[in-house]
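Bear in mind that the values in this text are calculations on the coordinates, not laboratory data. Computed from a predicted structure; not experimentally measured. Cβ atoms are built from the backbone, for glycine too; each structure is taken alone.
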Structure 1
Amino acid sequence: MLNKLKKPLIVLPEDEVHLKPILGIPPKQYIPAVYGLGLLVVLFFLLVYPGFRHPGAYLRLSSEPWGIAVRIDGVYQGTTPCTIWVKDGTHTLTLVSPGFSSQEDSITIKGRKFATLLFPDYRDKHYTLTKGNQNDIMLEAAQRFTEWTFTGEPTATYQIPMVLSEAAYRRGTLEKDGPSFVSSLSILEACVPFVTNGVSLRDLGRASALLSTGGLAPSPLSAIAAIRQILTFLDGHPETAIWLASVLPKETAPFVLDSSWYRRVSEKGTELAEKKGALSFSSSTRTLTIEGIRFFLIPAGEAIFTSTFPYRSSLQEFWIAEKEISRERWEQFIKENPRWAVGQRETLIQQGLVGEAYLESPEFSGYPEGVAPGISWYGAEAFCSWLTTKLPSSLRERGGSPLVVRLPTEEEWEYAARWNRIYKTLQNMEGGLWEWCGNPFVPHEYLSVSEKALYLLGSPERPVRGGSWVNKTGTVQIETRGSLPPRTSSFFVGFRPVIAVPRGNEPSR
């Protein structure tokens with residue numbers, strides 16, 4: 001039935017296509033030729049053209065240790081293990097890593113020309129670097145570790161890299177109790193006050209274990225040595241109970257919070273805090289004037305500090321400026337140090353030494369009169385170095401403990417502020433401007449670690465203390481701590497120097 005309904009297909013003459021000969025060549029001959037030519041063009045661009053258009057090869061690099069920075073002709077390409085495209089020719093390959101001697105290699109690349117798109121041309125190279133100054137490995141990693149401290153809590157999409165663990169692995173085998181091992185251990189201990197979460201704590205713990213095993217898989221003996229090393233540190237620093245309770249994840253923190261160790265340390269802290277008000281301060285009327293800046297002598301004494309957790313510390317005597325450095329004194333400094341002139345602001349900004357507000361005149365009615373505005377930490381340090389040259393030789397060259405002009409430590413600043421509440425000789429210690437301090441800023445300042453290692457390690461931020469005129473009365477206490485990057489120039493931050501024995505010098509950042 002259906003077949004009967006179908007109509008026959010009728011092809012009309014105008015529906016037919018007839019190809020004409022080209023140059024006398026009939027269609028049945030040139031059509032295969034056209035298809036063949038098209039196929040050849042496709043094969044050319046697929047198999048031949050890429051090799052001539054981009055002549056070269058892929059260089060697959062591996063190294064021992066891994067994580068070595070790779071430069072080709074002076075341009076950074078990544079870290080090993082990595083795969084890098086290198087064009088034809090002779091190139092200089094440089095491998096660089098802290099703690100290892102840099103290695104250069106002249107490589108000549110002449111890549112395959114055929115089928116490079118489908119089957120890339122790979123060249124494998126492996127390098128083993130010779131150990132150099134191994135302390136540089138841990139120091140650079142530790143400095144990167146401190147920078148991650150100020151980036152906030154890690155999340156699922158933002159993770160903190162295990163920089164200390166990687167560095168400890170790369171160090172290789174070290175002679176226990178040798179100077180290199182002891183130095184690396186000291187740097188690791190200086191990292192402890194920067195640990196603020198479980199991730200950085202895990203990185204520190206792994207690094208400590210890897211340092212004990214020389215970067216190798218742990219054996220029973222090396223595991224015992226690592227545990228003993230950690231227990232020795234905890235035993236010598238009982239205040240770590242407070243630190244651990246604050247950085248451990250909330251699931252595991254109760255193991256510390258419920259321990260007798262934590263309760264004992266916490267009770268001791270409470271006792272110290274109660275004794276703070278009973279401490280007395282010696283009086284002093286001695287003054288010293290250098291380049292128009294009057295300094296008052298703060299006698300030596302013992303103090304209890306309670307910013308984060310109470311601890312006791314003894315301070316040597318020091319001299320502190322009566323008030324924050326004025327614009328007049330700063331102009332005097334600039335006359336002998338023109339690189340810090342306001343006309344050099346853009347250059348100083350590019351060098352990372354100041355911010356946009358450097359020496360900008362503030363238009364605020366409450367701003368302290370005559371104070372130099374927008375001085376960065378770097379600028380304050382430069383001023384102190386200049387003022388040191390103005391000290392009388394009796395102070396600069398005295399035997400045993402020569403004095404320098406520098407920024408006060410947080411302890412010195414707070415001690416002077418409490419002393420001033422009684423004797424009232426210093427101006428604007430509270431509520432003038434926030435004032436730069438010289439020591440590296442650490443989140444857990446109550447943890448006692450090697451001062452030399454801490455200053456060598458440095459910190460991405462520097463402390464500021466005292467509050468400013470813009471803060472409401474009572475919102476900033478003497479013990480209130482703040483911190484800023486050292487290049488910061490702010491209308492709310494100034495400085496007052498001290499004359500004292502030198503402290504550890506930080507590396508420039």
Structure 2
Amino acid sequence: MDRVLKLLGMRYAIAALVLVGLAALYGAASFSRPGNAVEKARSAPVNAAVMVCPGHEGGRVSVQSLRQKRTGGRLDVTETRGGSPLASMTTTGQGWEKDMGTTEDSFTVRATGALAAGLEAEQTTYWPHGDDRGLATGRCARPGADLWFLGPGPLAADRLELYLTNIDGRPASVDVTGLSGEGPLDTTEGRATPVAPYSTSVIKIGKQPEGLGDIVETARDLALNVHTTAGRVAASLRVRIGERKGVEWLPLSPGPARSVVVPGVPGGDGQRKLLVAVPGEADARIRVRAVTAAGAFAPQGQDTVEAPAQSVTSVDLAGALSGRAAAIRLDSDRPIIAGFSASRGADVAYGTATEPLGGASGASAVIADDRYDASVVLTAPAGRAAVQITTMDAQGSGAPQNVEIGAGRTVETKLAAPHGSGDKGYGAVITVKPGSGPVYAARTMAKGKGDGYLFTVLPLMPAPTTVRLPPTGDSQTALIR
């Protein structure tokens with residue numbers, strides 16, 4: 001009997017100790033977080049950023065940081081495989097550029113602290129002669145896990161080169177899939193492509209198994225999805241239409257959405273084509289509106305587009321726009337990806353849907369490399385807007401330009417080099433003024449005349465300066481995980 005009582009006593013003692021421990025734990029939680037404390041969602045400054053310029057073919061790499069009130073941090077430009085920095089910055093508001101020769105590597109831009117907020121980097125090539133003649137600008141890519149491109153397929157372009165860069169210390173695995181005007185490209189080729197750490201792989205679309213193989217050769221229009229199953233990659237896609245017929249870097253498209261605005265359709269003569277991809281399994285019914293300097297209107301006979309599921313649909317806009325610069329607003333009953341293609345003289349350019357500048361975030365757009373005949377195309381689809389454009393170079397900032405945009409209007413404004421010749425290159429910041437409606441923007445850059453006219457379009461995205469942090473709630477599990 002004594003043994004039984006002793007065992008029962010030990011059990012009660014253990015239970016009591018457990019209760020005391022839980023009470024102490026709960027008391028500590030209550031003391032450190034009195035009541036049901038909840039930290040609301042909030043914005044925090046961006047403190048780290050990385051971008052990858054594809055390199056390889058030469059051209060100019062340009063970097064522009066956004067001037068900040070806060071200080072601290074560092075920016076380095078290096079070859080992706082490693083080595084000493086090609087350039088470094090420790091002060092916000094500075095720019096850097098360098099003409100690179102042909103190389104077997106890409107270039108990685110890493111920034112911390114204040115220099116990470118609003119970081120912009122671009123790669124620009126200008127070849128007035130030779131088989132690759134053209135003016136091309138590409139925004140250096142941020143690494144991601146699910147990326148989209150929308151543009152020509154191998155039937156319309158003789159070279160499509162996909163650059164995949166892994167900036168991390170572990171291997172990445174990539175699936176490349178595509179949609180064409182005839183539907184999805186049903187193939188196992190393009191799956192599980194490895195990308196080694198700190199390296200860039202160049203995949204020739206339609207020429208290699210990793211680039212979807214033979215099945216993509218008959219695609220005139222192509223939506224390309226780059227999806228990682230392990231790790232992340234930065235992706236860039238170079239297009240050459242044909243020998244001496246134009247080159248361009250295809251812009252990354254935002255993810256599928258039901259309502260999008262595609263800014264920066266350039267004015268002038270030549271072909272203008274709207275491209276719409278429907279990634280989902282249901283057909284889309286899309287309302288189309290063009291926004292020009294004269295106002296918004298529905299293109300005659302093209303006000304509604306019926307776009308088949310899992311395919312790319314093209315719409316000729318040259319007649320409707322009649323040489324006017326424009327943005328295209330699309331409202332769909334299904335998520336879509338949208339962009340445009342344009343040709344003029346001996347060159348081609350491409351655009352994509354963008355996020356608005358201004359609005360609740362107040363985000364500005366930053367441009368790293370402006371040269372030659374440069375202008376911005378600004379559209380205010382919803383309400384009147386006003387922006388301030390400031391250009392800058394190594395000598396400092398130029399006089400600000402103030403531009404007003406009427407509701408439902410598009411305005412094209414030439415950029416002025418801050419000091420001297422615009423051929424030397426300079427940066428620019430576009431800031432939406434308080435109280436304005438959202439603004440969608442693109443930068444066009446051109447050189448030459450007639451058959452020697454070369455041009456490029458750079459869709460402008462909001463420069464990320466803050467990140468939204470989710471709310472956190474009081475929980476005892478936070479103490480015992």
| field | Winner on Kirkwood radius over Cα pairs in Å once structures 1, 2 are ranked, highest first | value | 1
| said: Say we calculate distance in nm of label points 7 Å out along Cα→Cβ at positions 213 and 405 for every structure; which of 1, 2 gives the highest result? | reply: 1
| said: If you rank structures 1, 2 by relative contact order in percent (Cα under 8 Å, 6 or more apart), which sits at the top with the largest value? | reply: 2
| task | Figure out for me which of the structures 1, 2 the number -2500 belongs to, where helix-only ellipticity at 222 nm (-39500 (n - 2.57) for each DSSP H run of 4 or more, over all residues; to 500) was derived from the coordinates. | result | 2
